[in-house]
Structure P
Amino acid sequence: HAEPQRHERRVRAAHDGSCLISTPDAWIHVTSVKVDGKPEQKAAVALRRFLRPQPTP
């Protein structure tokens, strides 16, 4: 059984409720997310608990 791994990616929330998630080569556009036991939600709402502000320099 493999240990869980943590992957951090830059995420930008859009005004329409979608999110852009960075990968090494591109951005992934996510419009909605379905979590077990919950109705489908806009990506920015569903992913909010996983987001944290970018540190200021």
Structure Q
Amino acid sequence: TTRIDYERYLANSKCKYKLYFNLLHSKIHEHSVNKCNMYNIKRKASLLALTVALKG
């Protein structure tokens, strides 16, 4: 887990976040995505993980 922690530490930079969100916003506008069609991916992933665990 220390390797994963180190990679997370390296990825956690203001510049990288800014680049990511700039790209995200440009793609949202490029593809005309409406707010009503945006979803919380983290919530969906959590629900999917729970479903898989319950089916286990």
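Every number in this text was worked out from the coordinates using simple rules, so none of it is lab data. Quantities reported herein were computed from a predicted structural model and do not represent experimental measurements. Cβ atoms are built from the backbone, for glycine too; each structure is taken alone.
Brief remarks on what is shown
- Structures P, Q were shown, and distance in nm of label points 7 Å out along Cα→Cβ at positions 9 and 25 at 3.1 was computed from Q.
- Structures P, Q were shown, and mean count of other Cβ atoms within 10 Å over residues 1-8 at 4.6 was computed from P.
- Structure from which -1000 was derived, helix-only ellipticity at 222 nm (-39500 (n - 2.57) for each DSSP H run of 4 or more, over all residues; to 500), options P, Q: P
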